[in-house]
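Enquirer: Take a look at these structures.
Every read-out reported here was derived from the displayed coordinates using simple, explicitly stated rules and does not represent laboratory data. Note that the structure is predicted; figures quoted are calculated from it, not measured. Cβ atoms are built from the backbone, for glycine too; each structure is taken alone.
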Structure P
Amino acid sequence: MKTADVITHITNWLKDYSNQSGTNGFVVGISGGVDSAITSTLCALTGKNVLCLLMPIHQHQNEFDRSRDHAEWLKDKFSNVSFCTTNLSEAFDTLSKQIPTDLQNDLTMANTRARIRMTTLYAYASAKGMLVAGTGNKVEDFGVGFYTKYGDGAVDLSPIANLMKSEVFELAKEMGIINAIQCAAPTDGLWADGRNDEDQLGATYDELEWAMNEYAISTKNRFNGRQKEVFKIFTQLHNANRHKMEVIPVCFIPENLK
């Protein structure tokens, strides 16, 4: 991949989109992971205003430290970047008290965290006339649907959604993203027990990229051993999460019934 050319292409695309929409720049949620680090840096390269928003919800300290360190690095590097922290722990706790305890399984509450963050991102974006930039990569957005519907999947534009996770890491190296982020295990920061993406998915991103490429060729199961297991994981996740990746179904009424 021609990383420098890709960086220029995405940067120009972001700038053109913002200019055509008449917006003032971008709001990016910073998680402490490589995807949000890359997205926010690409937005900064446009020269438009960029607000990096840190939104901890009982977040593990090492994750928060990485997000803060990246935001500070980016602000020092670009005069058009600012950042702030909005601690959403109390908001999450207040909402949790209104949800019956028998409904509060791990996945439900993780998705609730993501949707609280989405609401916060759009509050800032609306007030400042900015766009919410998504941080999902191709494997997450179009492979396994690894995001929260109407949570981190609710964005105005997706600058890195056509890049595989391995390609995102290539850009991170090219752009000099801090080592702590480049070396960290990918995580969405939504789980109280601190589990990372691989813990949730049951496979590494490299394995899922392989499966995604194979799936595009044929869905026939022709593998053995670990490949067979990974292909099964990818296929099950892809099928289960297709409702996130496809246009919302509309029930069209026949003309003769109107």
Structure Q
Amino acid sequence: MASGRMEFHAQSIMQHSNFTFVLPNDVHVPDIKDLRHYDRPTKSLILLHGLTGTDTDWLYGGVAQDMAVQYNLAVFMPTTGNSFYLDRGYPGGNYCEFIGKELPDYIRKVFGFCESRENTMIAGLSMGGFGALHTAFSYPDTFSGCIALSSAMICKELAGKGRRTDDPIPPAMTRDIFGDTMNILKSDKNPEYQYQMLKEQGKQIPKIYMAIGTEDSLYEGNVDFSKFLKEQDADFLFEDGPGKHDWKFWNEYIDRGLGWLLR
């Protein structure tokens, strides 16, 4: 297994951006629990951090290295700040474009991975769970599968249902990221709206795995979105279980999500 950290200039966000990677290129066979994942080409996973996070979160707090080895995955973990992985609509502020297009293109040119939709997935936790869903729906030709853990599904709250008292995002920051929240539900910032548009257009929609801890303050929003997906007859799996907004939960359920997507 090889790991490292790279920096390149991304036009979509007009800055040098770091990403950490793990590659299963020299795996020791006795370490593998299920060798069937090595009967196919290595798949790619773009893995997103949460609010206040960075590209090394999944390496040090999470199980990126173990996932790469056990599932024959090339894992790429970018840094995007507290952007919610949304486009601002101008060069220098297009974080969704960075994750969904520019980064996969760069990975393809430099590493030879992310070469096809079938072999490319996206995942994330909290803000990154929202980002994984939003980016997968924005670039359905890039990603075949999405894992969204403890996702910050807050669009309905922002549209007027009221903010949680424990919301860590200042109102001014919310306005900067999401813009006019009065119209957010009928905008491409809302994953429900994105999904409906893809369905109406007859586009391929990535398979979706979602998980949330029952003690997580984001629980209600995740359950609500899972009900929407069920109504839409989506190809998805939703799981919940005892757990909080922490690495213990995310490390367990990222494994369950990969097991389902790669079954």
Structure R
Amino acid sequence: MLPARHPPPVDAARADAPSRALVVPLAANRLGNRLLEALAPQDWRHWCALLTHVELPRREVLYESGASIAHAYFPTTALVSLEYVTDSGGTAEIALVGPEGVVGVPLFMGAGSTLGRAVVQIGGHAFRMPAANIRNEFERSPAVMHLLLRYTQALITHMAQTAVCNRHHPIDQQLCRWLLLGQDRQPGNELSVTQEQIAQMLGVRREGVTEAALALQAAGLIRYHRGHIAVLDRAGLERRCCECYGVVRREFDRLLPQAAAR
């Protein structure tokens, strides 16, 4: 069990060892992350020497609760859960980060650690930047600072809406919200995720997720088979969902710009 407060420090090299660096020309492969796409050309050229393209396997822990954060990650195809860990070892997802954002906000907000942890829920690719570099870039460029602060504001809304949803809305609406947010961050209509994973992220019993998933499947909204959930009727899923999904999506669309002109 990992305590939520003041765990032993984690060796940065060991913690990041499972990530596999990929030999990819950065200048030709930055597309796929909304923040990187929004960088002005001069900032992107400066960032090219600071980023490494990595593969993130499913269930890799990018940083632990209370431990030093070694890198910031800009996912392109991976999905990462930001989780809170209780003293008893329980976890619940407080935000989901994909190609719209960055994992490691505490680094440029003045802290080197956080009470939460970051876990890869759906494996894929990301760009990785060392902690010292992301802090320097935040301070070096006003445009970068404003971009990352706008993202942080959207992320705070995401976290707050997750707390409201988990407290006030039934499991089937929480599941709808998670599936819609997940699909927004993945290509196609299928998510490789188990009911056990979803139950852990929502902080509920697996039986509750199973019942909710069966109800959505019976309504023709999704199809579930061996760790894969396909969204069959997105419009129907949005109608069945609570307002929380729409609040989060509108805030990201409001605060994050489109790709900078090349």
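Enquirer: The value -16500 for helix-only ellipticity at 222 nm (-39500 (n - 2.57) for each DSSP H run of 4 or more, over all residues; to 500) was derived from one model only; which of P, Q, R is it?
Expert: P
Enquirer: Name the one structure among P, Q, R that distance in nm of label points 7 Å out along Cα→Cβ at positions 159 and 231 of 3.7 was derived from.
Expert: Corresponding structure: P.
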